[in-house]
Structure formats: C-alpha cells, structure tokens
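Take a look at these structures.
Derivation of every value follows stated rules applied to the coordinates shown; laboratory data play no part. In this text, all values refer to a predicted model and were calculated from it rather than measured experimentally. Cβ atoms are built from the backbone, for glycine too; each structure is taken alone.
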Structure P
Amino acid sequence: MKDKIISILKKNKKIFLIAKSFQFLQTASIAKIDGSKKKYPKVIQLPITYNCNSQCVMCNIWKMDHSGEADVKEFSRFMRDPLFKKVEAVGINGGEPTLVRNLPNYVDEVLKLPSLKSLNIISHGFATKSLLTSLEVIFGRCKDKGVSFHVSISLDGVGEIHNLVRGRKRVFEKTINTIDTIIKNQEKYCDSYDIGCTVVNQNVDYLIELDTYSKRKNYNIKFRLGIDNKRIESDKIREQYSVIYSPLKQSAKEFFHYQISQTKDLVNRFKYYSIFFWLNSEQPKRLLGCTWKDEGVTLDARGELYYCAVASDSIGSLRKDKGESIFFNDKNIDYRKSIITNNCDGCIHDYTGKAELKNILKFFIDTIKDRFAMKIYQLKVRFI
C-alpha cells in the first residue's frame, strides 16, 4: 500500500515535492540542542582500526600507532556494554577496515546489538578481492538479522588526481574496479551504496571532471569538505589540504553552489546549501544537524569513548570503566556542552542529525527565492 501511494505521488511532481518537503520538515528540531540531556546513544561511529595503507593528504592516521587494538573477544565485551542498548546505527571506518583480520567476526558482534537497524562500512576500495569477500559475508549476516547494510567507497578524483589525494600510485584503477563490481553485483554485496569525495586543495579544481565522470558511470557520488578532525590528526596538517584556509576557497564555493542547483534530493541539497552558506559567511554558522550533539558516540579500536566524532578528546575507556559511568558523567556532559558551544558552528562536516527548524525554513525560503528570482525581478521592474 505504501509503495502504491509513493508511486501515485511521483506521477504528480508538485504533490510529491510537497510531500517530500513535509517529510523533511518532520526531521527538524524546534529547540536548539545543547548536549545537556543524558540520552543513550543511537549511533556509533566505529573506527575499527588505526591501521591504514593509504597516505591521504587530509589525514595523518597512517602515521599513527595501531598497536594494542581489541581482538574479537575483547570487542565482543565492548559491544555488550549497556551503554549501547539503544543503538540503531553503526558506521564502521578506520583506518582501513579491510586491514582488520576476520572483519566479519567483528561485525557479528555488532549485529548482536539489541536495537540495531542499520550498518555502514567506509573503505578506500584498494583491495578489491579482500573487501568484496568480506562484504558478501557481512551482507548475508545482515540480511539474517534484518539489518540494512550500506557501503561507501572513497573516490577523490579521476586518474592521477585520486592517486595524488590518496598518496598512492595506481590506486584509481583498483578503486574503480571495486566500485564497478559492487554496482554490477549489488544484490551480493549491499542494500545500498554511495561514493564519497573529500574536497581538498589537491582536487578542488578537478571536481567538475569527477562529477561528469560519475554521472557518465551512473555513480551515486556525494561531496564533503575536508575538515579538522582531532582523532585522525588532520587538524595538525590543515595548511596541507584545507580549502577553508586557502585561496582555493572560492573554487569550493562555486562547486557547492553548482551542486545545490543540480541536486534533486532534498536532504543532499540542504547539505550542499549548508556547506555553501558556511563557506560564504564571514562568521560561519552550522545549519546542518548533528547526531553527535546528543545521540551519538565514537568508540575506537582500543575501547576509548568520545562524544564528537571530530573534535572530542577521549572521555574514558571501556577497558577501565563501564560505558554509562563514562558517557553520563557530569563533568563529561559539561565537556560535551562546551564542544557544542565552542566548536559546532566552526564545523562543516557532513554528519547529519536533527537540524533546527529555523535553518530548514531558511533553506526553503532561499530555494523559493532562487526558483522565482527572475519573476520577482520582472515584477520589480514594472513598478520602477
């Protein structure tokens, strides 16, 4: 019945757009989230290893120590912590997840979370055979548990531009092989997929080439800004990659403005609008929501817990204490509030969550203004 209603709505574009807009508005938060409420996390960002065989220009993780990471037995204990009893979504990243021996065995422990609804894995896609073997096993186990499975592969340019950003020779062809194989055999590997591009100094002037290439190959590609991320030490090398502190910032603004104009999906259009607004403001303000303000947690490969996925220091370790005593500790809650006060508006990472209603309304108003700009101008001219 639901599919039939959607099919009918799609035939009438105006009604369908109104319905989608109303649905989007329902995701908004009326009140500003300040991080003071003690709510169990619904989302885990799970950097499952610090090991990485890429040398990306926007990341220092490949230089970091990856010793002492949890084996499956210890990881299982982490997942059984009562703090995670309401977790609905888990995003596995790294480092590079394919470098974890017996990755599906770790995922088995994630799938034991009692409220889990979705799982996501991000990979650079260099090791096609290893990744696809793991994905096929993981997808089968997700289906058995009724958990949706999403895969994201990183692609930062065409040919040598991708190799340059990733700091490795001849990896573009490997990544494309991985992407094409997943798309051709999606029923084997995942429920859904996307391609993620990080916008940095090294690729910003070549994004139209990548966008065109992706359209030609029918890739579901999404673009995000490279930003300071304390966990992977990108904040220490921002001059190396960040368009935010570069004369190339104008190129980034123009590209994201272009993405607004040609993106049909409301959620993604709002994301690109928010990035453009942030880049174009003298005093940047975050319009996007963020789950990590009150419903997200980061758990790393050694059991360290963090609030914000990019700006938080460790707030404690599951190797030493129970998750609830760490996450709901009053001093830690005050620390989370300080992150929101001091860091959030300066962050334009594309994490999503409940955006404030006033920000979504601003997006709709500006969208309508752009849509009818010429008609408004013509009306003004008549009365001059």
Structure Q
Amino acid sequence: MESIKIVHTADNHLDPKVPRFRHRVMERKRDFWKSFMQVINYTLEARPDILLISGDLFDRVDPRNPPRTEVIRALRRVKEHGTEIFIICGNHDGAKSVLEGMSPIAEIEAAGFIHFFPSINEVEAVNLNIRGYSVCISGVSYNHSLHPGEDPLEKLTIPLDGDINIFMMHYPLEGIKYAYYGLEPVVKKSSIPRGLHYVASGHIHSYTKMSLGRTLVVYPGSTERLTFLEEKDADKGFVYAELNNEYAQKVDFIRVNSRTMKTIRVNISENVPNISAYIKGIIKKYEDSDIIFRLIVSGKVPISKLLTYSRDEIYRYALNKFFMFELSDIDLMPKDVLQPSRVVRTLSPIEAFKEYIMKLMENTEDDEERSLLEEVLKLGISKLKETGGF
C-alpha cells in the first residue's frame, strides 16, 4: 500500500511579545507569521494526509484577535484541501491555571477545522482510515504542574491501536541536550512504547531526530528564531514524512526563510586609541538591514581610554544599519580601578534565579512553603525564557 504523508511543524510562536524591537514590533511579529505561512503554503501544495502541530502554535495563551482569525482562515483552507489537522498545546499557548482561561487552540477547534488534544494528564486519540491503513493519532498537551526532571509520560498509556501509530508531545526527550535541559520535565526513552512509528514532538527549537528501534522521534524545530540561543541553527523549518506500517520511509527537513541573528564578540585592548570609533568600524563591516545583530564588548582599559567610549554614540550610529541592534558592554571595565579580591561567579539570569529560590527552599522546613517556592521556580523560569533569558 502507498505510504501515508504528513507535514509536521511546531513552535511557530505566533504573535510573540517582543517589546525590545520598539518601533519594529509589528514587523517582527510578521516575521513569525510569514514563516508559518510557508508551512501552510507547502501543505496546500503537497496535500498531505495529516498536518501535525506539536505545540506552541501561539507564543502566548492570549494572542491578539487578528492572528487568531488569520490562523483559523489558514487552517480552514488546509482542511478544505482534504488534510486532517491535529494540534496540542505547548508551554506557551496552554493555560497554566484556571485563571488564564482556555487555550486559543480551543477556539480553532470550535470552528470545526482541527482535532485538538487538550488533556494534560490523559492521552487522547483519534483513529482514521488512510490509504487502506488504520492510523491512530494520539497526543497530550503540556502540563505546567510537573517538576523539573519528572517524566510526563510515566503514568500515561499511549494507544497502539493502528497499523500506523503516531503520538504528539511537547516535551524534551532524555538524551537530547538543549539549553534548558534539566530545568524542565523530561520524557524517558523507556516511556516511548516501541509500537509507535512516529513521535511528533515539539519544544526543542532545533531540528532534531532520534531513533528508538523502529520508532522515530522528531523535533522539527521552530519556524522562526525567538532568541539568540537559536543563532547557531543554520536553518529553520518543518518536516515532511512518509510512513507505512513498518517505519518512516522518508523524513525531509523543509527549510523556511527566517530572519538571521548574528552575535559578534569584541575584546578591546589598550592599543585601541578610540573605542567608539573602533566599534563603529566593526559595525560598518557587518552592516545588514535584514539581520538582528548583537555586539558584545569586553576588555579592561585605562579610564582615560574608557572616556573615548559612548553607548549613545554607538546606538545612534547603528540605528538604521540593522533590523535590530543590541549592545552588551557589561564586561568593558576600567583597568586601573581596584577590583574586589574575591572571585565573583557570573550566572545567567535563569541560573541566578534558580540558585536564589533553591537556597530559600533549603532554609525552610515548612512543606507548604517549599511547595509554593517550587511553583515560583517553575513560573519564574518560564517567564524568564519568554523574555529571552538563558
């Protein structure tokens, strides 16, 4: 029999909160929409049997009305072309509590164009007959109440009712390293039943795949770079796959056009006569109005040389040379100023926050207070990541 055809995407992060882009906020939001529409247009042309969206279609649980409406219109076209659509919630577009209400994905489901698996503690499933195969598609949405290191699938049963079995999740898998590994729930390899053919995963923003016997676990990655942690990703995109009742016969990564991020690190030596002029020369070298550019300046120089440096001058010079310009100069310091004798560790925002909360937890004997601090830790890490923390 002919293989079934699927398009698999995740982490589209539509309507992101990007206040640091100031006057270009709406243009930056459109970047995410354009990348997502490349997935939609490919799907309309390829006409696969199934479209899988494995979490974080939206960047937040309360996206504005215009992007909600446009998503419904886009998915309606896909449905009208004969493709069945399945969606789960990720950690961004799934409600964290009753106070946050329902996920925006529920509104799309109400329009009648998709299959939605909203449950966070029970695997839901739909069985279809496609090209002569019985196909079981199941999934579970992201559970915000889980603790770091906890296995989200440990107590769940994944159905294996079809000739072809597909499971959707939005969690990292044991053994796949990424920026926040160890700070979040992690699915153990042993929790993935070997009767699955394809695990359509989301949450990891880089294209990644792992074989567990004949089971293929795939992360298509995000369709647009959200933070500089994704700068190293050569390409962004989604996956086209063909499956039969034995294994994944074909898995292709389909690249989308996305905005480039670039970081340059500059160490200023004592030999630089004018720091601002030197930095402007570097900026001129990398000038590109389409990229998001970050310049990290470091070095120890005499105070007399430090007087030749002006952040305002640098920002004014770089203003129209990039889509967005970021400058970090926290490590540019005067050389001839007495430094503290003790060594000060430099922690990332997430590391510093985690260390602070963990110390509070160690110093309390109250179980209720410890439980509250655990919730503060999870929520804080989530919020820091949403704003680009690392």
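Given a value of 26 for percent of Cα pairs over 35 Å apart, calculated from one of P, Q, which structure does it belong to? Numbers along the way, then the final one.
Working: P: 26; Q: 34.
So the calculation was done on P.
For distance in nm of label points 7 Å out along Cα→Cβ at positions 126 and 270, find whichever of P, Q sits highest and give me its label.
On the way: P: 3.7; Q: 6.9.
Largest one: structure Q.
Which structure, out of P, Q, was helix-only ellipticity at 222 nm (-39500 (n - 2.57) for each DSSP H run of 4 or more, over all residues; to 500) derived from, given a value of -8500? Present the calculation step by step, with values, prior to reporting the outcome.
Values: P: -13000; Q: -8500.
Going label by label, the one that fits is Q.
Quick check for you: by mean count of other Cβ atoms within 10 Å over residues 166-173, which of P, Q is greatest? Let's see the in-between values first.
Details: P: 15.8; Q: 25.9.
Structure Q gives the largest value of mean count of other Cβ atoms within 10 Å over residues 166-173 among P, Q.
Taking FRET efficiency 1/(1 + (r/R0)^6) of positions 54 and 302 (r between Cβ atoms, R0 = 25 Å, to 0.05) as the criterion, which structure among P, Q has the greatest value? Don't jump to the answer; show the numbers that get you there.
Values: P: 0.75; Q: 0.00.
Largest value of FRET efficiency 1/(1 + (r/R0)^6) of positions 54 and 302 (r between Cβ atoms, R0 = 25 Å, to 0.05): P.
Of the structures labelled P, Q, one was used to calculate relative contact order in percent (Cα under 8 Å, 6 or more apart), giving 13. Name it.
Details: P: 20; Q: 13.
Computed on structure Q.
When mean count of other Cβ atoms within 10 Å over residues 238-245 is compared over structures P, Q, which one is greatest? If you can, show how the numbers build up before the last one.
On the way: P: 17.2; Q: 21.6.
Comparing P, Q by mean count of other Cβ atoms within 10 Å over residues 238-245, the maximum is at Q.
Thinking of P, Q, which structure, once distance in nm of label points 7 Å out along Cα→Cβ at positions 30 and 118 is computed, gives back 2.5? Could you put the intermediate results ahead of the total?
On the way: P: 2.5; Q: 3.4.
Value 2.5 for distance in nm of label points 7 Å out along Cα→Cβ at positions 30 and 118 corresponds to P out of P, Q.
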